[in-house]
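These are the structures, in structure tokens.
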Structure P
Amino acid sequence: MAEGITLRSSAVVIKGLPWLSLAYNTISPLLVLGEEGIEFRVLRRRLESFEAIEELDLQRTFFGYRVVFTFRDRRLCFAGYLSGGESALRRAFGLIAALEGRIRFSQRAVDVVKAGPAKRSRVG
């Protein structure tokens, strides 16, 4: 069964330079994890099988979390910026963690998933 992850935005990034985006989508970003692969959208919808994915990286950024899928034989990658409150982040982390063993995780992704989403502090 396919499960969607709530994104704030999505981007096409260069392999090795995930902070440099060539295209960006804040209107209708999409990331769906399916049985056989992922479906995502930056400019248009794409489907990729798990076999086409080289690695998943999960990075803590100043504004939250970025999940990056690098693909075999391709210089461009998909980056999704996770959105939502604590429950949405916990759900996203659970769905991402379920991919371990199906695709290769970077060491950083393993560490971030293991630590779980950071709680936001509230002032006031």
Structure Q
Amino acid sequence: MMEVGGRKVLMSEALFVPDGEDALVDCFIAEGDVLHLKYQFIQEPESEIDGVLRSPDARFVVDYVTEDNSKHIDLLVVKFFNFNKTFGQTFKTPIPIADSNQKEVVFLFASVQKLGSVSRIDFQIMLGGVE
């Protein structure tokens, strides 16, 4: 077992994702509790500000796909916008993304590098600990 900051590490992986493709990951939380994730990498166009072309700031969004009136998450979609640095961009702290069936917090900690036409994501999915 591995822990980081009192959180149990459920998964620690690196994936290479070609431009225009998504990564799908299933993370086993506990018996009968699996978190389905999709990672998307989106580059927004540059915009001109005061006559200078500027790249939009990096940001991420977490979307939840659920059945109507259900609290169960069918798919958790993490969208990385403008994570386009060769040396990578990293979350400053683990981000709470869901609750397990046992009401423990599930965290995501990630770093994304842009390598030509490929995004590399290193990520950890962790359970419990402090928020």
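Coordinate-derived values only; no laboratory data. From a predicted model like this one, the values you see are computed outputs, not experimental measurements. Cβ atoms are built from the backbone, for glycine too; each structure is taken alone.
Compute volume of the Cα convex hull per residue in Å³ for each of P, Q and report the one that scores greatest.
Values: P: 108; Q: 138.
Looking at the calculated values, the largest one is Q.
Comparing relative contact order in percent (Cα under 8 Å, 6 or more apart) across P, Q, which is largest?
Going through P, Q one by one, relative contact order in percent (Cα under 8 Å, 6 or more apart) is largest in Q.
Given that distance in nm of label points 7 Å out along Cα→Cβ at positions 28 and 92, derived from a single structure, equals 3.6, which label among P, Q identifies that structure? List each step's numbers first, then the result.
Numbers: P: 2.0; Q: 3.6.
For distance in nm of label points 7 Å out along Cα→Cβ at positions 28 and 92, the value 3.6 is produced by structure Q.
Work out the source of 15.1 here, i.e. which of P, Q gives that when mean count of other Cβ atoms within 10 Å over residues 60-67 is computed. Please report the intermediate quantities before stating the final value.
Numbers: P: 15.1; Q: 12.5.
Label of the source structure: P.
A value of 18.1 was derived for mean count of other Cβ atoms within 10 Å over residues 52-59; which structure in P, Q was it taken from?
Of the options listed, only P reproduces it.
Could you tell me which structure in P, Q was used to calculate distance in nm of label points 7 Å out along Cα→Cβ at positions 44 and 68 as 3.3?
Details: P: 2.5; Q: 3.3.
Here the read-out was taken from Q.
If FRET efficiency 1/(1 + (r/R0)^6) of positions 4 and 116 (r between Cβ atoms, R0 = 35 Å, to 0.05) is calculated from each of P, Q, which structure is the one that comes out at 0.70? Spell out each step's value before the answer.
Details: P: 0.95; Q: 0.70.
Comparing all candidates, it corresponds to Q.
If helix-only ellipticity at 222 nm (-39500 (n - 2.57) for each DSSP H run of 4 or more, over all residues; to 500) is calculated from each of P, Q, which structure is the one that comes out at -5000?
Details: P: -5000; Q: 0.
Structure of origin is P.
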